[in-house]
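Quick heads-up: structures coming right below.
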Structure P
Amino acid sequence: MLGEFRRTAVLVPVTEDESPLTGDYDGTRWICAFSDESALARFAIARGEGSREWAYRRVLGARLLDVAIPAVGVPCGVALDVGSEGEGVLFPPVVGIVPDAAAVDAEPTEMYEKGSR
């Protein structure tokens, strides 16, 4: 699933200032992404906002994981197809999914161990 996500362009809803739509849960920020417009529509309806227009950008999954996540500055993952019953997938900020520098379970670097960070 991860490999397919990395190779696929997904829809990322954006706010008025063009920031990705996110939600925070249990100390982790989640960027909302959707596999298609139908999945985004299910999310909008679940939020009671099905009648409004949703601005979004098409973003390659790899770009979300490798570029957007580290730029957030707090533990952050991707929530794919939230609101689609039984179809949602979480890509948490862990080693093997996001760059080690953004992973919450990464081993401290030598620089970090010496207190230079």
Structure Q
Amino acid sequence: MYRIGVVGTGFIAKGLVDLLSSHKNYALSGILTRTNIHTRKDFPQNHLLTKSIDDLIRDSDLIVECSGDVIYATDTINQVLKADIPVVTMNSEFHITTGSYFIDKGLVTEAEGDQ
């Protein structure tokens, strides 16, 4: 089973967690959040919420970044890539602001179009 970590607890992350929770070939390994874990009772799989990037990296085969914050995404992705874990992000603001920094850090692909 492929272990997937998620960064963020917004709308996109919530949809992804819902989707991954119903897929038999994937296991959610953790959900990194900056919000108070104890106030997120409404979030799906809230028992997987963590504030530790180190725990998320240790427990994941792949991490999907959905934070919606360019600075936070940049720092998080940098730490994940240093640990040799692949990252997926669909954050267009990240791509156009700091994404080019990561070109020589690993595999970077981009799809044409919107949505």
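Taken together, the values in this text are just the output of simple stated rules run on the coordinates, not laboratory data. Quick caveat: nothing in here was measured; it's all calculated off a predicted structure. Cβ atoms are built from the backbone, for glycine too; each structure is taken alone.
When distance in nm of label points 7 Å out along Cα→Cβ at positions 2 and 50 is calculated for each of the structures P, Q, the largest result comes from P.
A value of 1.3 for distance in nm of label points 7 Å out along Cα→Cβ at positions 34 and 74, calculated from one of P, Q, originates in structure Q. Taking percent of Cα pairs over 16 Å apart as the criterion, the highest value among P, Q goes to P. Ranked by mean count of other Cβ atoms within 10 Å over residues 26-33, structures P, Q are topped by Q, which has the highest value. Here helix-only ellipticity at 222 nm (-39500 (n - 2.57) for each DSSP H run of 4 or more, over all residues; to 500) was calculated and came to -9000; which of the structures P, Q was it taken from? Going through each structure in turn, the value belongs to Q.
With distance in nm of label points 7 Å out along Cα→Cβ at positions 42 and 66 coming out at 2.9, pick the structure among P, Q it was computed from. Label of the originating structure: P. Computing FRET efficiency 1/(1 + (r/R0)^6) of positions 18 and 82 (r between Cβ atoms, R0 = 25 Å, to 0.05) for each of P, Q, which one ends up highest? Largest one: structure P.
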